[in-house]
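A.B. asks: I've put the structures underneath this note.
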Structure I
Amino acid sequence: MSAVLDDMDSRPGSTTSLLRTVIGLYVRDAGGWMATRHIIALMEALGVTAAVSRTALSRLKKKEIILPQLRHGVPGFAVTEGAAAMLARGDRRIFNPRFMTAKDRWCLVSFSIPETEREKRHQLRRRLHWIGCGTVAAGLWICPDSLRDEVEEILEDLELRSLATVFVTDTPLVGGDLRDAASAWWDLDALAELHRDFVRHHDSVSDARTSAPSGSPSAETFASYVRCIDRWRIIPYLDPGLPPEFLPEDWPGMAGIALFERIGAGYAGPSAEFVRATLES
C-alpha cells in the first residue's frame, strides 16, 4: 500500500507527479519498460528538462515504483510489480468514476487501537482518508460498500484486522439531514474545490478541441492530455461518489467528470500516437 500513498503524496503538476502519470499511462503499454531517453523525451514534451527528469526518476526508484533495467544494452526503467498493481487500481478509479445510488449499501469500519500502536492508528486513518472514507467519529469511519475490499486490504497490511469490525449496512439513520451528516463526515467543500479547480484549468482545453484533434499527433496534444490526467487522478480517490441525497444542490462533481470524459475522448488517441512516434524515433 505504500506505493498508493506515495502516489497521493506527489503534488499534481510537480515533475514527480507528471512522471508518475507518464509511467501509468504509457510505460505499461510499452511492455512495462521504456528506454530512459524516450522517457526523457516525453518529459521534455511536458516542458521538463532532462536533468530534472533524471532527478524525478531517482525519486520514483527510491519509492520502488520503477527500477533501472537494461534491455539489449539499452538503459531504461521497468515498472515494479507493486507499482503495477497500484497503477491498475488507479486505472479503475480514474477511468471509471464511482456513482452511488440511494439503494447502494455502506461499509462502516469501527476500530479501537491502543496507544502503543498509535503510529499504526495514524496510518490507518490516513489510508482510509485517501481511499475516500468519511469520519463519523474518531474510531468509526464510513464508505461505500464497493470500497470494502480496499478497507480489508488496508487493515491486513497494517496487521490491525483483529482490532477492527466491519459492518455492511443500508443508508445510516441520522438525527438530522443527510446532507448535513455527509458534510460533517467528509470535507465536501475541499472535494468540491478539487472539481472546480479541475474545470478551471482544463475547460479551455475541451473548448479548443471539441472533437479529436486533427493532423499529426503533437507534443501540445500530448502535454494537454497528460496534465489533465495528472490533475484529475487524485479526485477519484478522495471523492467516494456519494448519492445525490448526500450532496449539496450545486455539487460540481458531475461537471468535472463530464469534462474529464470529453477530454479523454478527444485526446487519448492522439496522445498515444505521439508516444508511439516518440518510441520509434
Structure II
Amino acid sequence: MILKNTSVSVSRFVFGTASLFNVGRAQERLNLLSAVVDAGFSHFDTAPYYGFGFAERDLAPVLKANPHVTVTTKVGIYSPGGEAQSHPGVFLRKAAGRLVKSISRPEIDFSIARAKSTLEGSLRRLGRDCIDIYTLHEPEASLVQFDEWRNWMEACVVEGKVRTFGAALTADRLEGILGKGLDVGPFVQVADSLDKKEADILPLNGRPFQITYGYVSAALHAGTATSVPQVLRQALQRNSEGAVIVSSTKISRLGQYAALLTEVERDR
C-alpha cells in the first residue's frame, strides 16, 4: 500500500520499536524483528530516543536483509547520554531514571544544527543511505522554525537522504501547529483512539489518514471491555486507507496480527 501524499509503500500494520529494548538480549531482539518481517510487516517505526539508540541499531541487519522494508525515524527528541551507549549503560540509566527522573529524561532540541548531525547518525545506525519517512518527534509550535525545517528537509529529499517528511505527534500538538497556519510537511503520523477520534483533525484540515497509533493504550486507559483484536480491527476500519502502528515483545503474538489483517481484508 502506498501512503497518500507520499511514494512510500507500507504494510497495513506498522511495527513500533519504542519498547524493543525490553525484549532482552541482542539476539532475542533480532529474532523478534526478523519474525516481524516474516509475519508480513514491511514498515518499522523507530526513533533515536527508542532504546537510547539501540532500536535503530537493532533494525540495521533486518533492513539490510530485507531491502523492500521501509522505515520511519524521527528528530527532535534525543537520548540522555547520547545514542552510542552500551547495553549495560542504557539499562543502568533506565533503572536509575525510575528513582531520579532527570537521569533518563529526554533532551529536546529542534534546531536544524542538531538535526543535521542526527540525520547522519540515524542513517549510520540504520545502515541505509536514505530514510523513507523522517519526522519531527512530538514538536510544539513554539519550539520549531517550520519554514527553516521545511527548506532543510526539501533539500534532504533532493539529496536523496530522505524520501518524505513531516511530523509524528499527538492531535493537540498538531492542532496548535495547524492553528497558526504552519506547515509540517506532506506526512503526518498522529495519535488516535476509537472513542475520542482525535485523528479527525486530519480530514478537517484537508489531510488524509496516513499512519495512526495509540488505539490499544487508549482503550486500556479508558477501561473499555473491548478485546485487543477487536480494538485493532476497528482501528483498521477507521484508518481504512493508511496504516496502524502496533507492537509486541513476543514472537508468539505476531501471527495474530496477520490473521486479523486477513479477516479485515476478507470482510471489506
Structure III
Amino acid sequence: MGYFSKKTVYITGAASGIGLETAKQLIKQGSNLVLFDVQALDEVVSTLQAMNKHDASIASYDLDVTDADMTTKQIAAAASDLSPDILMHFVGITGPWTFDDMSQEQFERVMTINLFGTRNVLAAVRPFLSHGKQVMVTASMFSFTGSYGYSSYSTSKFAIWGMMQSISFEWKPLGIDITVFAPPTIDTPLTQSEVGVMSKAGVGMKKLAGELKIEDAVKSMLKGVENREFLVVPGVMANLIRLQLRFFPVKWVNWIGNTAVALSMKK
C-alpha cells in the first residue's frame, strides 16, 4: 500500500480545482478524506464514493475560512470523528487587477481569504496535530516574485511564505512537518476567472513560468508531502525562475519582467 493509504487527510477547498483533484488522487490510494468548502460538496462526495475502491471514509463539512469561530468549530467537529494525519489547505482566490484599478475592498478580500483564512485553518487544526503529523499549505510562484496585475495576490502569497517558514521553525521541533506548495499557473476555475479581467501584460508575465496540467501539479505536490519536503515547486520553467531569483541580481530579474511587460503591451 502507498504512503497515503489509510491516512486521514483534511482537504480545504475540496469542491473544485486543485483540492478536488487532490481528493480524487488520494481516494484512489485509500486515504480517508475529510472535505471542507464553502461550496456544496454533495456531488463531490458522490463522485469520490464511485471511485472508492478501498472502502475509505469520506466526510464533508461546510466551511468559510474567513470565519475564525466557524473554522474552529467545524474542524473540531471533524476531529471528534477522525483526527487528521495530514492537512492540505487549498482555499484561495486570485486578484487580477492592477494596483490603480483595484479597490480597497478587493485588496482586503484577497488578503482575508488567502492570508487570514490560512491562519484560521492552521489555528483550528493545531490542537489535533502531534508528532508525525503533516501540514501542506498552498502558496504560489508569486510568493517569490511580483507580477503585473498581481499586487494583491502576490502580497497575500508572499505573506503566506513568510508565515509558513516561521511556523515551520516552531513546529518542526515538535515533529510536525510542513510542506509549502508553490506552483506556477494551473488551469483551474481560479485561473479561468481571470480571463477577460487580467491585462495582456499580466498574462504575458505569467507565461514566463509556464502552465501545468492540474493532474501533474497534484502528483508533484503529493510526492513532496510523502518525502516531507518543505518546498515543492513543480514545473521546469518555474524552477528555473526560482533559481534565477536566488542567484541573479534583482536588476536582472526586473529587466526580464519589464521586457515581458513591454512585449505584451505591443501585441
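Nothing in this text is a laboratory measurement; each read-out follows from the coordinates by a stated rule. Predicted model, so just to flag it, every value in this text is computed and none were measured. Cβ atoms are built from the backbone, for glycine too; each structure is taken alone.
A.B. asks: With distance in nm of label points 7 Å out along Cα→Cβ at positions 85 and 149 coming out at 4.2, pick the structure among I, II, III it was computed from.
C.D. replies: It traces back to III.
A.B. asks: Using the calculated result -15000 for helix-only ellipticity at 222 nm (-39500 (n - 2.57) for each DSSP H run of 4 or more, over all residues; to 500), pick out the matching structure from I, II, III.
C.D. replies: Answer by label: III.
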